[in-house]
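Presented below are the structures under discussion, each in the form of structure tokens.
Values in this text are rule-based calculations from the coordinates and carry no lab data. It should be emphasised that the depicted structure is a prediction, and the values quoted were computed from it without experimental measurement. Cβ atoms are built from the backbone, for glycine too; each structure is taken alone.
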Structure 1
Amino acid sequence: MRIFVVDDHPLMREAVVMLFRRIAPDATIVELDRLTPVISKAAEMGMPDLLCLDLKLPDTHGVSGVREMRAKFPHVPIVVLSASPASDFEDLSIDAGADLYLEKSSGAMHLTQALRVLVSTDSESTDTSNRLASPEKLSRRQRELLKHLDRGLSNRELAELMEISEHTVKVHLWRLFRRLSVKNRSQAVHWARTRGII
């Protein structure tokens, strides 16, 4: 697995890399302080399996970097890890093509929890070959999540019920949506209902 971490703040980039090394010790991690070299690094080292970007980089403005990376890497998961509150930039980042928005202020424990789910290579793998899921291939937690979604629970309610952070709920939802090839909660619930899961 190749993870590109793009952050122009050396200490923050180092902290993020340490988190990834802890949860994905076999991953190849490429550290960059701006977006410009990403394309050449991908050509040199291979396509990234995950892009982790800060929003405020020397060669970006707002969510322009997210939009640029989505255009260059249409199938690569993009995670924005930002110091800006989610209320300010989450929706803009998702609209620009990010898969997830995580706040740096969440703390190491919550970020580790979320990133571990993100890079997990267990039976919930989101590899393209597994994207078209059948009901039998869903994990117990994914089935549980679909039932909770059918009840209309919010991310906060899901976090309390499942005893995980809201960030981790977002990651679980993202992985579930990718697995089912759907874009949102209502499509996921429809998918589950038509297959008799809920």
Structure 2
Amino acid sequence: MKKGKQGTTEKQILNAAENIFQTKGMNGARMQEIADKAGINKAMLHYYYRSKQLLFEAVFKNAFSLLAPQLNTILNDDSSIEEKVRNFTHNYISFISKHPYLPNFVIQELNRNPDFIEKIQESSAFPTLDKFNAQVEKEVKAGVLKPIEGKQLFVHIISLNIFPFVAKPLIKGFLKLSNIDFNKLMEQRKTEVSEFIINSIKK
């Protein structure tokens, strides 16, 4: 198979799989449905990916490879912690709004297979926190921030950004939201989460 056509076919498969996984989840997705969506036969799909699990991991890694460099750049640039909080929140919510299946997939996969995190960490762009932690400590000592550890701050940021997507059905039920209303709420949270965190840590 020619390299150019092979790359095009694989891209079609990943796009189709992402669409199916996003609408039906890991358990509800069927390989035949993904093949149909990609415009290929099931045998061709299995030529590229022997199982649904391998395909799901490929879809995740493809999406994560787009997000990870952005987050890594934000965490390790020369901006202030306040700017990092704003940029991280904005980028993360924008990205997950386009790939809403990812948080639940990661949690489910880590519960099923704790070693999966090692596969994620193989990426050279996997976010590193050394500079972020050192910067938080420096800004605390300078009196810019209230006393807080970098790792605690990072957990706050991740938690406030991830939870609404993980608990989407619950939040929609409690607040009586349509999908459109939920998306509007997430757009508002780009500012709400940033301000909430910044106001809690700034002196």
Quick check for you: by distance in nm of label points 7 Å out along Cα→Cβ at positions 41 and 89, which of 1, 2 is greatest? 2
Of the structures labelled 1, 2, which one yields 62, 41, 30 when Cα extents along the principal axes in Å is computed from its coordinates? 2
Looking just at distance in nm of label points 7 Å out along Cα→Cβ at positions 57 and 105, which of the labels 1, 2 belongs to the structure with the highest value? 1
Could you tell me which structure in 1, 2 was used to calculate mean count of other Cβ atoms within 10 Å over residues 9-16 as 14.6? 1
Entry that produces 32, 24, 14 once Cα extents along the principal axes in Å, for residues 113-176 alone is calculated, selected from 1, 2: 1
Comparing distance in nm of label points 7 Å out along Cα→Cβ at positions 17 and 49 across 1, 2, which is largest? 1
Structures 1, 2 compared on mean count of other Cβ atoms within 10 Å over residues 65-72: the greatest is 1
Ranked by distance in nm of label points 7 Å out along Cα→Cβ at positions 81 and 97, which of 1, 2 sits at the highest value? 2
Comparison of 1, 2 by relative contact order in percent (Cα under 8 Å, 6 or more apart) - largest value held by: 2
Can you tell which of 1, 2 yields -26000 when helix-only ellipticity at 222 nm (-39500 (n - 2.57) for each DSSP H run of 4 or more, over all residues; to 500) is derived from it? 2
